[in-house]
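Just so it is clear, none of the values below were taken in a lab; they were calculated from the coordinates. These numbers were taken from a predicted model, which means no experiment stands behind them. Cβ atoms are built from the backbone, for glycine too; each structure is taken alone.
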Structure I
Amino acid sequence: MLLSVEGLSKRFGSNAVLKNVRFSVRDSEVLGLIGPNGAGKTTLFECLAGLTHADGGDVKFRDRTVAGARRKEALFYLPDAISPWADQRVSWALGFFGGLYARSKTEVIETAGGLGLEALMGSRIGALSKGELKRALLAIGLLTRHPLLLLDEPFDGLDLRQAREVMALLKTHASRGRTLFVSIHQLIDASRVCDRLVLLSAGKVVGEGTLAELRAKAGLSEGGLEEVFLALT
């Protein structure tokens, strides 16, 4: 097991955002964190990354408990809706991370190409559209060497073709040994790209497994992820 989460809880005042959350992350999979807005997905990612202190619970990496301050050695978290280094060029950001993680120029070029960034390399990060920025940040995340990559809403802002291309790219990275934990609120996207799913509703995990396993848990003989989620919540 790459990562296991046991009893993770978080409150903001009287509001219990995460409630005894338990699930596991396996090697070389695309795991989807599924839930509506307000379910606690971003808070969960921030707690896993050590950016937000959890009130209770245990996070283990390869069966060893890892404190929040040390988790950045095992995982890289790419938040949603950030725009770092607004005055820098895309080429600078990718070159910086490529150098930081000892990536060759070929690897940097291939990563940029896989996300359709060739024509944007000279653009200022602050001038990118939402979808362009999302693809640039994904490139940065993929250039790191952490075994686990947390991606918060990686398809937000992408058109249908771009989303499918990114899905294929993530599956390719997983096939090469990278593990990707992806927060998604669009259920169609989740069913296309994820090997397994963690269903989060009102701060609680209501299901974990493949779509077939979740369908069985919900007592359904057929139906897609939307029907399964509704049946379990």
Structure II
Amino acid sequence: MKVLVAEDNAHTRAGLSEILEAEGYRVVVARDGKEALEVFEREAPDFVCLDIMMPGADGYEVCRRIRAQNGAVPIIIISAKSEEVDKVVGLELGADDFIVKPFGVKEVVARIRAVTRRFLAARSEGGAASFRMADIEVFPVELRARRGEAVIDLSLRDVKILELLHAHRGKVLDRNTIFNRCWGIDYFPNSRTLDQQISQLRKRIEVDPRSPRIIRTVHGAGYRYDG
């Protein structure tokens, strides 16, 4: 999924981009309202994160104009304007959520995942609702897995990795294949990045991460799910 981050503060823009990229999204950015509208037209993002106080055109105007073109694309407003009236205006213009600065990483991740779940649910058209890997059931549209009654939250990238391994069960997937399919072909491969992602994913989905049943390491080759 592609996300437009429209934010005039360079530090906040970089922080949001880092959070989103770590979750598995492709990020495009805009530094003001005018550029945000241009990038939206050119890139057709799957959802949008908007600041309110931007030069060129403020976030409210950008939200209004995006909604005039596309009534379905999710929009999250992220702003230092915290009065109730600001939230009401944003939501009435068609925003799906409103996050107040300063924000915590966990809050942003939770809100983004919630919006993504709604987007994926609306887009899904009779595809497989879930798939099983060992003793867990993975629900891609929900960005979740379940082991019995226990619910396991997943990022978009976690789901991509599990879907890829499941689709090629019994086969070793080399690092380049995983990077190309789950990060994108324009991502510069870094073995440590992949190893860290797999390590964190194992902590969530494996009963014993030190002796994994779902994501097995094939030393010198890559990773495999045996099915």
Out of I, II, choose the structure whose coordinates give FRET efficiency 1/(1 + (r/R0)^6) of positions 40 and 112 (r between Cβ atoms, R0 = 25 Å, to 0.05) equal to 0.15 when calculated.
-> I
Structures I, II compared on distance in nm of label points 7 Å out along Cα→Cβ at positions 80 and 208: the greatest is II
Ranked by relative contact order in percent (Cα under 8 Å, 6 or more apart), which of I, II sits at the highest value?
-> I
Origin of the value 17.7, 53, where Rg and Dmax of the Cα atoms in Å was derived from one of I, II = I
Comparison of I, II by distance in nm of label points 7 Å out along Cα→Cβ at positions 152 and 184 - largest value held by = II
Per distance in nm of label points 7 Å out along Cα→Cβ at positions 24 and 200, the highest-valued of structures I, II = I
Using the calculated result -10500 for helix-only ellipticity at 222 nm (-39500 (n - 2.57) for each DSSP H run of 4 or more, over all residues; to 500), pick out the matching structure from I, II.
-> I
Working back from 21.9 (mean count of other Cβ atoms within 10 Å over residues 56-63, computed), options I, II, answer is structure II
